[in-house]
Structure I
Amino acid sequence: MLMSLDQFVFGMSTLAHQELQRQTQWKHASNARVGARAARQFTGDGDDTITISGVLVPELAGTLSSLDDLRAMGSKGQAYALVDGAGTVFGAYLITGMHQTGTNLDASGRPRRVDFSITLERTDDNRASSMAQSRGRP
């Protein structure tokens, strides 16, 4: 298992990704000051976006239906737990985008190669849950 998004498991038999990009942002409010740079104050966590991309070759590994499964999950608009194969819990993520390009079509029009990328946006607040745990709350 490379990674799982709720009950969907990324792997050789389903959909093996080759790259994981993560972009994390933090928010800082800005106030203009006369004769000086603007003052900034940290106001909290910003967006946390993960993009998973790879190549699907159904004749060798993975299935086209795996992309359909992820598309159906995205259509539900629900957040899903994202966990990697080492057990690292990333948090709760929405599927906000999916891109696929099929090439090398066979006689029936099915692609022999599919380049794909899936965009996930974090929805949970890890700061609030970690503060509650440090105070002895569940």
Structure II
Amino acid sequence: MPPPLRPVDDRALFEAEAAAIRRFARQFDAVFVGRCGFHMLREEPGLVNVFIHADAEFRAGRLKETYGMDPGEAGPLIEKSDRERGKFIKAMTGADWTDARNYHLAIDTGKTGLATAGEMILLQVEEVRAKVS
């Protein structure tokens, strides 16, 4: 039996998402998590691109805390997610998702903690808003 046909391919879905995200971003202040926003919105003057990362141990701890996941199970899941995210972003944008040049701010939440990371992001947003207003 042949595999089921996908009703929409990744590229078509990406382009539809990009159009919707750009339209929304022009009308409202918004936060977009993932979906290649750093690439889709790169021409927007008020854009703040943030790359949030942490080591595997911190990330596994967050999965345990948030979802009750066993840290031993978290490692392979994190690796798979990172690998798939990297492949998708490379295929859709040609960019390496971990390249700091794609972002205005990169934060290691394993070092700063989540609250401090949030404060850093808000400070960056305020600075950019002041420049574009």
Structure III
Amino acid sequence: MSIMKSRKATSIGLLAIFLWSSMVGLLREVSQSIGPVSGAAMVYTIASLLLIFTIGFPKLNSFPRRYLIWGTLLFVSYELCLCLSIGFASNNHQAIEVGMVNYLWPTLTIMAAIIFNGQRTTLLIIPGFITAMLGSV
């Protein structure tokens, strides 16, 4: 990979981290302005349009039908629960707490893969798991 492609990939990765970390604040602010349900719908509509204009419409027939159905169902359910819990939070402090619990999903996904799928791992998973949990606590 060339240096320019590497820098572009790094820049996009940093932008993704920034956008992901600002999501709770954005959802809270929009929800307070136009309501929890309308706010969530607006944020994800604009995000979808930005994706379509920047990378194009995905070729849905290249994905297995079962993956699309279950993936869509789970993702939409997760996002609805997250957006509504942030939008209906009593105050900003409670919205931040919801956001912190939300950031545990990568850690819990890895642990579920180890427990339920028998993924191989090393003992380094233990301090990593503890660090992730303590970071949220």
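No value in this document is a laboratory result; all are computed from the given coordinates. All figures in this text were calculated on a predicted structure; none of them were measured in a lab. Cβ atoms are built from the backbone, for glycine too; each structure is taken alone.
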**Prompt:** For distance in nm of label points 7 Å out along Cα→Cβ at positions 98 and 114, which of the structures I, II, III scores highest?
**Reply:** III
**Message:** Between I, II, III, which one scores greatest on distance in nm of label points 7 Å out along Cα→Cβ at positions 26 and 106?
**Reply:** I
**Message:** Once distance in nm of label points 7 Å out along Cα→Cβ at positions 10 and 34 is calculated for all of I, II, III, which comes out largest?
**Reply:** I
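So P(r) over Cα pairs in 10 Å bins from 0, in percent, computed for just one structure, reads 10, 27, 35, 25, 3; which one of I, II, III is that?
On the way: I: 11, 33, 26, 16, 9, 4, 1, 0; II: 10, 32, 35, 19, 3, 0; III: 10, 27, 35, 25, 3.
Among I, II, III, the structure yielding 10, 27, 35, 25, 3 for P(r) over Cα pairs in 10 Å bins from 0, in percent is III.
Work out the source of -26500 here, i.e. which of I, II, III gives that when helix-only ellipticity at 222 nm (-39500 (n - 2.57) for each DSSP H run of 4 or more, over all residues; to 500) is computed.
III
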